[in-house]
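Pasting the structures in now, so scroll down.
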Structure 1
Amino acid sequence: MNVKQAANVIELLEFFARHRQPASLAEIARHFDWPRSSTFNLLGTLAARGFLYEPMARGGYYPSPLWGGLVRQIESADPVPLQLHQLLETLQARTGETAVLAVASGANAVFVDSVESLQAVRYAARPGKLVPLHVTATGRALLSQMAPADRAKVLHRASFERHTPTTLMSVAAVEKEIRRSIERGWFEGNGEFTVDLGGVALPLALPHRQFAVLVAGPMFRVKDRTRELAAILRDELAGVAGELS
């Protein structure tokens, strides 16, 4: 699903986040190859609602502080606990690899926080990144927390596209891997979505929230460390889960 007007607003915010300076109607229309009339309507609507302003007359548009205020209100109502960011910092320090916190959103896992490895070659996992639930260790850790009927709905709507030679290509294969992972005690990534990327994930269920925590890096570093990484994850998650519960 892709509602054009909603996608345009998101792309406009991403544009300003990258450029970090005002832009005129003409510059925005040219950048996105949008018709001038629809660009005028979009910018005019956002400006009329207070979401865009002109720092100087005819100096171009820029997002107003109203966006930040709304985000802060949303976050304050249901924040990601500070202990979970501290958990990621600890995991990164203990493993030397990137640590990620993710939640489920439709057919995807969304990264809501991360602490990247200090290694020159590392997994880059910025917050907001989307990865398919059925293709990744993170996603399968989230799927494992769903009721069977809910998981079946997600998997039967999934797009089984081959991303790499190791991508799981059927509902049955994903279900089998979830059962295997539960029996083994951790969820393992084996380059199914990104070639040469491996990792270990575990589910983290808290009151009213379900997360997955991932430690990931290049396969040449993590392939022979899966048991070690899983043990570190279990150790650190046990303490945090008890504290937050």
Structure 2
Amino acid sequence: MTPRISVVVPAYNEGAAINKALDNILQAVVTPCEVLVVYDTPEDTTAPFVASYAAKDPRVVPTLNTSGRGPAKAISFGMLHASTDVVVVTMADLSDDPRQIDELAALVWGGAAIASASRYSRGGSKVGGPRFKGLLSRMAGVSLSRLARVGTRDATNSFKAYSTDFLRSVRIESTAGFELGIELVAKAHRLRLEIREIPTVWRDRTEGASNFKLTKWLPKYLRWYLFAFGKRLTPAQLSSGSRVPS
């Protein structure tokens, strides 16, 4: 069937664990979908397992990222190679609830530019993970919601659905870590586009090691956090190659 949702899964040396992630996604998503598993090099341990899975299930699309290494580059590469009008980003570490992918996509079809799965809205929660990282994430999300009124209490969570039209109307600038999620929330907000959310329960990964580098990536998150408080912008300003005004 023709896919209606593009699920982008950035992966880094997940090995055989990617099979369980793909099983969970494909069993949970009701809407016809494609799943783009994006990895940075042919030598990534994820690659052979994704290729084997794709040979049995054509919904899985092995995707070699050629735009530069790291999760931000992998996610944006997957977004730009999606074939549908809704892109949902979810992690390969089983931390996100794939049963919510259909619901997030429905919010985008209903007119939202971004639909966020929120750990910090009523009914949401965060299970496990480093306490300091969680505290910073909660403070950033709640303050952006209350002070900048961005439409979600969890701007930093990567588990989001996006309108493909929105993604292709802005210039993605993120180059490191998972800053892309907060960048796109900040830009959609300054374009005065609709951002919606649903509560989610996030669980820290139980297999493998996290690749999150808080100290290295924090300044980039801070940049987009402050950017969200700026004045309204036009699509031309955000899609141009010139420096976007603060």
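Which one of 1, 2 has helix-only ellipticity at 222 nm (-39500 (n - 2.57) for each DSSP H run of 4 or more, over all residues; to 500), as calculated from the coordinates, equal to -10500?
This figure was derived from 2.
Among the shown structures 1, 2, from which was the value 0.60 of FRET efficiency 1/(1 + (r/R0)^6) of positions 170 and 218 (r between Cβ atoms, R0 = 25 Å, to 0.05) calculated? Of the options listed, only 2 reproduces it. Identify the structure, out of 1, 2, from whose coordinates relative contact order in percent (Cα under 8 Å, 6 or more apart) was calculated to give 15. Value 15 for relative contact order in percent (Cα under 8 Å, 6 or more apart) corresponds to 1 out of 1, 2. Matching task: -0.89, -1.00, -1.05, -1.09 is the computed value of log10 I(q)/I(0) by the Debye sum over Cα atoms at q = 0.15, 0.17, 0.18, 0.19 Å⁻¹, for residues 50-177 alone. Pick the structure from 1, 2. Answer for the origin of the read-out: 1.
Upon calculation of mean count of other Cβ atoms within 10 Å over residues 18-25 from the atomic coordinates, which of the structures 1, 2 produces 19.0? Checking each candidate, the match is 2. For which of the structures 1, 2 does the calculation of log10 I(q)/I(0) by the Debye sum over Cα atoms at q = 0.11, 0.12, 0.16 Å⁻¹ return -0.70, -0.80, -1.12? Of the structures listed, the value fits 1.
Where a number appears in this text, it was derived from the coordinates with a stated rule and is not lab data. Since we're looking at a predicted model, the values are computed, not measured. Cβ atoms are built from the backbone, for glycine too; each structure is taken alone.
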